[in-house]
Structure P
Amino acid sequence: MSQNHSHSANRLLAALPEIEYQRLEPYLTPASMTLGTVLYEASEKIETVYFPNTALISVVNILSDGLTTEIGIIGGTGIVGLPVILSNGYSANRAIVQVPDHALKISAIVLKREFDRGEELQRVLLNYTQTRLNETAQIAVCNRHHTIEERLARWLLTVQDLTQSNELPLTQEFISNMLGVRRSGVTIAAGILQSAGLIRYSRGKITILTRSALENSACECYGLFRDNFYRE
């Protein structure tokens with residue numbers, strides 16, 4: 001049984017007291033996530049909850065015409081499957097793997113049981129819920145008031161923060177779906193950032209070259225997201 005869970009790649013698990021983590025640990029199993037895997041569809045009963053380590057999951061809203069917009073992005077600072085503790089346990093949106101890697105998974109029933117004990121796990125997950133609500137509200141503001149170029153810079157920086165990598169396996173089609181804009185708009189915005197020497201784009205991969213300059217190109221929302229993700 002682990003005695004060093006504070007070194008877990010997932011910050012929520014790392015924040016738990018040892019005794020609470022030990023209760024969860026027998027039920028936590030590794031989950032290898034592949035690009036494009038859909039963890040939940042909208043209105044689907046959530047049977048399994050995920051604590052990402054280095055994988056990155058997007059929560060997206062899908063309209064009747066098939067258009068998608070990202071309303072949340074979850075990495076090692078979060079959990080995928082919040083409706084299990086907040087409502088009837090049905091997903092309101094699609095959750096899809098954006099950057100493949102590793103996570104830990106646990107039965108929704110087990111997690112809800114431990115949450116209902118009312119101990120530190122409950123406090124940690126409720127605090128994270130507030131973070132997600134703040135994020136969703138800020139994304140709505142960002143989508144309404146900022147340019148595609150600013151939003152793209154903000155989004156790339158956030159992905160880099162959560163993956164801790166300068167090389168991001170992202171296609172322009174995927175980014176356009178996440179930002180809720182036409183692919184041509186992403187192409188133009190990515191071209192501007194590349195011409196300025198901030199990123200390098202090759203098929204299926206974006207490399208961040210100059211982070212400080214990319215931060216200057218991002219909208220003010222990036223700083224708010226960064227503080228939200230990493231606030232203790």
Structure Q
Amino acid sequence: MIDIQSLGSSSAGNAYRISDGHTALLLEAGFPYKSLQRALNFRMSDIAGCLITHEHLDHSKAAKDVMKAGIDVYTSQGTAESLDLSGHRLKPIRAHEQFTVGTWTIKAFEIEHDVAEPLGFVLANTAGDKLVFLTDTYYCRYRFAGLTHIMVECNYSIDIVNRRVAAGELHPGQKKRLLRSHFGLEHVKGFLRANDISKVQEIWLLHLSDGNSDADRFKQEIQETTGKLVRVADR
């Protein structure tokens with residue numbers, strides 16, 4: 001059984017705590033360290049490792065402080081260099097290399113974002129749970145078997161974006177970047193259709209845009225598409 005806690009999921013900052021009851025991990029560290037401490041009730045020593053997808057500060061702001069606190073940070077070499085991370089708490093990883101943290105077996109995979117070396121993660125535990133973590137990408141080239149939990153970015157809906165551009169609320173250049181760097185509602189539907197979700201227990205929608213999303217609508221549409229329990233991560 002996987003317990004997922006959203007500490008924040010927006011352009012202001014992203015971080016999630018996941019645990020299988022034995023090993024707790026931090027996915028992303030996109031808030032000031034003191035904010036993470038408060039969100040975790042100052043139980044940082046419970047965190048066995050931190051996975052960071054890429055160097056944008058809303059995902060990595062506290063990386064150095066997390067390492068100073070004695071927590072290993074797992075991220076790509078490209079991300080580590082972009083953030084100027086070093087030291088024995090840094091654990092550089094490559095796509096498709098498998099590693100373990102406590103009861104979790106983890107494998108990274110490439111994603112598409114406008115940064116140095118971004119990654120997504122698949123995490124499996126000894127109890128048979130399997131989670132995919134996919135955020136800040138406009139495309140996923142992989143399919144995953146046996147998933148029980150899905151954490152996936154659902155940043156925008158193209159109809160909302162087009163409406164805001166037409167109204168002069170969003171610059172066309174911002175739209176162009178959005179479409180080349182983030183997963184939208186239709187991407188999520190396509191991703192879910194492309195994967196075997198028969199064993200999925202819950203789907204978490206992450207990183208909803210403040211202006212280009214509709215949490216209630218997104219939740220309803222994904223529930224109707226999948227018949228699964230859908231949660232929208234706290235922003």
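Source structure of the calculated read-out (FRET efficiency 1/(1 + (r/R0)^6) of positions 66 and 178 (r between Cβ atoms, R0 = 35 Å, to 0.05), 0.75) within P, Q: Q. One of P, Q was used to compute distance in nm of label points 7 Å out along Cα→Cβ at positions 18 and 50, and the answer was 1.7. Which one was it? Considering all the candidates, the number was obtained from Q.
Among the shown structures P, Q, from which was the value -13000 of helix-only ellipticity at 222 nm (-39500 (n - 2.57) for each DSSP H run of 4 or more, over all residues; to 500) calculated? Only structure P yields this read-out.
Looking across P, Q, the calculation of Rg/Rh (Cα atoms, Kirkwood Rh), for residues 58-113 alone that yields 0.99 traces back to P.
Quick check for you: by distance in nm of label points 7 Å out along Cα→Cβ at positions 26 and 210, which of P, Q is greatest?
For this comparison of distance in nm of label points 7 Å out along Cα→Cβ at positions 26 and 210, the top structure is P.
Comparing relative contact order in percent (Cα under 8 Å, 6 or more apart) across structures P, Q, the highest value is found for P.
Read-outs: derived from the displayed coordinates by stated rules, not from any lab. These figures come from a predicted structure and were not determined experimentally. Cβ atoms are built from the backbone, for glycine too; each structure is taken alone.
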